[in-house]
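Please go over the structures that come below.
Since every read-out is calculated from the coordinates, none of them should be taken as a lab result. Note that this is a predicted model, so its numbers are computed, not measured. Cβ atoms are built from the backbone, for glycine too; each structure is taken alone.
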Structure I
Amino acid sequence: MIELELDTTDTVRDLSNGFADVALRAGHDLTGGGLAGRRIAPDPWAFYCSRGYAEAHGIPRSPAMLRSHALIGGGGENVWSIYRKWLHENDLEANVSIRHSSSTSLLSAVRAGAGVAVLPRMVAGGDPDLIRCLSPARGDTISLWLLTYERVRHAMPVHTVIDFIYARLKRTAAQLDAEDEAAFGRRDLSPLADAPQTPI
């Protein structure tokens, strides 16, 4: 039997020091430096709101419409640095009414109807209580990666867990792609060739 211990912190753990055996991370090519990984799928970020918020305030469908809505900021250092840059480029930073220190609390605030925020599609896309408003940017799609360290990549428990998670997340990504195509007539993703990966 394999026992799992989940660490849901926004802090990036050092796999080389054994702080974790497997990590799920978003970024571009995250392999190298002793890391081996599989690229699961593109994971574009988009603006989401709750169904309750949409009923009360409407759904913003353009950056201009966002100016009349309360935006929720934060989400941890890794999320906020990219999110804030887009807000700055679109002159929307003044619309941020509250900032959360973690991605988990950011998601909770959106679900509670506190406003509109950017969330990864793999997190928010399958949530029946959330509505995608618009995508914040195109042409620089981040991918979701499943990573481990070279030292433990061939260990049977690690390999088994990676195979299990990879298969299910690939299936989830394919389902979200199909839903995008049905709703928008196309997959709302920027073209992105598969990045190099070290098989695990």
Structure II
Amino acid sequence: MELTFQELTINYDSDDVSLNAFIQDVERLLSERNLVLTGMRVDGFEIYEDYEQYLEEKIYAVNKIEVIVDTKEKVRHDIIVTAQRYLIRANPALKQMANEFYKKPTQETWVSFDQWSEGYGWISQMVELISTQNSTLDMTSCKQILTEIHPYLLELEEAIRHEDFTLLGDLFMYEIGPRYEVLQSEISKMIDQEVIRDDLN
């Protein structure tokens, strides 16, 4: 089996290849070069998650693995831009969802709710991830906004339990929605700062 990591090639004995050894080599190279793993090309097939599980099932049949990497700065920038795009779409959708709760929620309303819930989880993870990195971005304001939203998540649960759809509408319209708009504004400022910083460099 052959591992390609940028310009480097490592060959493993196909009869005695160790998944642990392969993972350790990849992690060592990522650390040495200060890079982030973003994907793998396994015999031409690209995967972007659950690498170990995928390779564990196929390790003895694999001929070539090309590791797809990027700089931490590039990955961070891409995540921030993705968050901005999500919020640009999410904010009008929140108002629409609130109005639907005021009338009578349909199956599509609940699909929108589930999508919002997943998006909120992703945004929270993104903010936490960047906060824990040695990043030039200050995530304090974003963390504060999410902290303010958190108590309303419990109110959402109570409103759903009691089928209080007016309260659900109010929470999205007057509590969560406005904070999402501030969050979008803060993330847009970060992107502007990143662009300015790149231009100066």
For helix-only ellipticity at 222 nm (-39500 (n - 2.57) for each DSSP H run of 4 or more, over all residues; to 500), the calculated result is -22500, so let me know which of I, II that is. II
Suppose mean count of other Cβ atoms within 10 Å over residues 38-45 works out to 13.9; of I, II, which structure was it derived from? II
If distance in nm of label points 7 Å out along Cα→Cβ at positions 30 and 118 is calculated for I, II, the one returning 2.4 is structure II
Using the calculated result 20 for relative contact order in percent (Cα under 8 Å, 6 or more apart), pick out the matching structure from I, II. II
Source structure (of I, II) for log10 I(q)/I(0) by the Debye sum over Cα atoms at q = 0.13, 0.16 Å⁻¹, computed value -0.75, -1.08: I
